[in-house]
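Computed from the coordinates by the stated procedures, all read-outs in this text should not be read as laboratory data. Keep in mind the model is a prediction, meaning the values are calculated, not measured. Cβ atoms are built from the backbone, for glycine too; each structure is taken alone.
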Structure I
Amino acid sequence: MQTLDVRGAKCPVPIVKTKKMIDTLKVGDVLEVLATDPGSVADFQGWAKVSKFAALKEQRTEKDETGKEVYVHVVERIA
């Protein structure tokens, strides 16, 4: 699993960077995206519905070392 850290970036940057990274992966590869923008939760859900190359496998919320919310999106390359 690879990790893409887009903490601090606002929409649409997390999706744009994820799309670019997904394009470099092989089918079956998994990418974990770390974001701090609460809007990224809905953004990733919407993007996954229309993407022909990626599937949203999991979303969860964690806290970083400073106690700030981090939204974790797990995306798999499917085609």
Structure II
Amino acid sequence: MIVNQEEALASIRRERQNLEWINKSLSSLREKFGDRYIAVHDRQVIDSDEQFERLLARIRKLEHPESVTIEYVTALEYLWML
């Protein structure tokens, strides 16, 4: 699959927007989707599953799977001390 520069930039922007939304919404996402993978499209959770492979299989059946961001949401917030 060959993409042009405009399509690549649009894809990067979508991914960044979804990731920013996930990070901003993490506390509420933890309550609802803790220890699950979430699929996000246009800053909205469209699906979730405990198993990545099952979620990915469903996302691949969508019309535009490349526009979906998949992230794992932990139930607990971890603090890294260095």
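Any idea which of I, II comes out highest on Rg/Rh (Cα atoms, Kirkwood Rh)? By Rg/Rh (Cα atoms, Kirkwood Rh), the leading structure of I, II is II.
A value of -8000 was derived for helix-only ellipticity at 222 nm (-39500 (n - 2.57) for each DSSP H run of 4 or more, over all residues; to 500); which structure in I, II was it taken from? For helix-only ellipticity at 222 nm (-39500 (n - 2.57) for each DSSP H run of 4 or more, over all residues; to 500), the value -8000 is produced by structure I.
Set I, II, criterion distance in nm of label points 7 Å out along Cα→Cβ at positions 4 and 28: the highest-scoring structure is II.
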